Structure 1
């Protein structure tokens with residue numbers, strides 16, 4: 001049993017919803033990510049998603065795009081992201097870390113280091129899961145199997161437009177949890193319809209038997225609380241990046257901690 005599975009099982013036994021904050025690795029300062037990760041755990045995060053900076057992020061809205069561009073400009077790529085996870089693991093051995101990104105950095109990493117290098121090195125660094133936005137389930141069965149051999153879960157997106165057939169395809173390959181994109185748009189979009197999410201999750205669970213997290217459009221504690229009543233996990237990213245993008249170095253962690261504590265409190269107070 002890896003860290004993701006054990007974390008969700010413990011939360012489900014306690015009747016709690018997982019809080020999964022997302023930040024772009026290396027943003028807003030190249031050296032801040034490990035400290036930011038520790039702060040998130042202190043604030044109540046159960047899993048951490050780290051965005052791997054990429055120059056053509058098709059699923060990301062302008063907020064996350066800007067974060068990725070800034071991190072790239074500071075020289076942060078997949079090699080540096082793995083080093084950040086390795087640094088985090090020096091003090092934290094239990095909180096799951098999921099990398100979220102795109103195929104190009106992973107494939108380039110393996111071109112330079114050989115087949116299977118990514119799974120090997122990610123596992124050695126302490127990565128627990130990976131979500132590759134542009135890897136459809138039917139095209140990465142072998143890649144997912146290679147990850148699982150190293151104890152890493154392959155996480156997939158589902159959307160409001162996902163058909164039962166697509167859900168079944170994802171269910172055959174996914175492990176850890178699935179990430180339901182609650183909007184027909186990019187990260188940071190507004191106008192989240194909680195009722196639509198409530199209607200969609202039972203349909204997903206007919207096919208997917210692992211936990212379901214919900215993200216895209218969750219911007220405050222109240223919305224997180226509403227989604228937390230029906231989802232196994234709440235994912236928040238763009239709002240955190242907005243809060244910290246113009247802050248001085250010394251304020252970044254504190255602002256993130258204060259925000260996530262509010263969200264954690266709301267999730268734990270749900271009826």
Structure 2
């Protein structure tokens with residue numbers, strides 16, 4: 001992909017699940033023609049859904065048609081990446097490759113595909129509503145023009161940040177990749193607490209979700225760190241103080257940090273387990 005690349009270039013997706021759908025939807029909104037997007041998806045039901053929803057080209061397996069793709073987006077499960085790559089590599093030698101698969105290291109991807117033009121990423125599910133957070137790592141053969149091409153695709157799903165060290169992607173996986181599940185977990189707890197205090201489930205849901213949305217917006221808009229924003233809500237001896245004191249006594253923060261370290265460790269294990277040459 002050269003500096004003349006644009007969203008009109010052919011883009012191929014290997015795998016057509018949620019993350020691929022989020023990116024495809026963003027590309028179409030940005031102006032990419034549906035006819036310039038092709039998806040290799042083995043499951044017939046998902047192929048039909050993609051064709052009906054987006055009008056993109058689909059196929060059950062890789063074919064010579066992939067040779068027209070300037071960018072190939074790998075949206076497969078870690079355990080199926082190697083097999084899919086070995087089946088596809090002969091059709092995509094001249095393409096730029098972007099992986100959104102968790103754990104699989106770029107060394108393995110480059111080896112399987114026979115190219116060094118590989119960008120590895122870790123997105124998250126808010127990409128489905130254009131509010132995603134994605135971290136990116138590029139191998140040394142990836143050019144400035146290649147980076148711009150990747151950015152044009154990823155920014156359709158939200159924000160992004162480039163990393164200088166690939167090993168940091170395991171930490172990203174633990175924080176933002178898995179992070180939406182943590183937020184949903186706390187929302188669940190707040191809803192359960194609300195219903196236990198007499199609110200309807202609908203009321204508790206609206207209050208809990210609205211609180212996370214508003215608090216996140218305030219944190220983003222503010223120049224002050226979260227601990228200062230938290231302190232401003234917490235009057236000593238007040239209701240918030242009572243709740244936070246209870247959490248501190250139960251070591252909630254320490255347990256939460258420990259959980260993210262467990263996620264980081266699992267990300268490393270996925271690379272070891274499914275990323276061998």
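Read-outs throughout are calculated quantities, based only on the coordinates presented, and are distinct from any laboratory measurement. What you see is a predicted model; the values in this text were computed from it and never measured. Cβ atoms are built from the backbone, for glycine too; each structure is taken alone.
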For which of the structures 1, 2 does the calculation of mean count of other Cβ atoms within 10 Å over residues 112-119 return 20.1? 2
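4.2 is what came out when distance in nm of label points 7 Å out along Cα→Cβ at positions 136 and 248 was calculated for one structure; which of 1, 2 is it? Could the numbers behind the result be given before it?
Numbers: 1: 5.1; 2: 4.2.
For distance in nm of label points 7 Å out along Cα→Cβ at positions 136 and 248, the value 4.2 is produced by structure 2.
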When you work out mean projected area of the Cα convex hull in nm² for each of the structures 1, 2, which one comes out largest? 2
FRET efficiency 1/(1 + (r/R0)^6) of positions 64 and 176 (r between Cβ atoms, R0 = 41 Å, to 0.05) was computed and gave 0.65; which structure, 1, 2, did it come from? 2
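A value of 2.2 was computed for distance in nm of label points 7 Å out along Cα→Cβ at positions 104 and 128; which of 1, 2 is the source structure?
On the way: 1: 3.0; 2: 2.2.
It traces back to 2.
Given a computed value of 17 for relative contact order in percent (Cα under 8 Å, 6 or more apart), which structure among 1, 2 does it belong to?
Only structure 2 yields this read-out.
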Per FRET efficiency 1/(1 + (r/R0)^6) of positions 24 and 200 (r between Cβ atoms, R0 = 35 Å, to 0.05), the highest-valued of structures 1, 2: 1
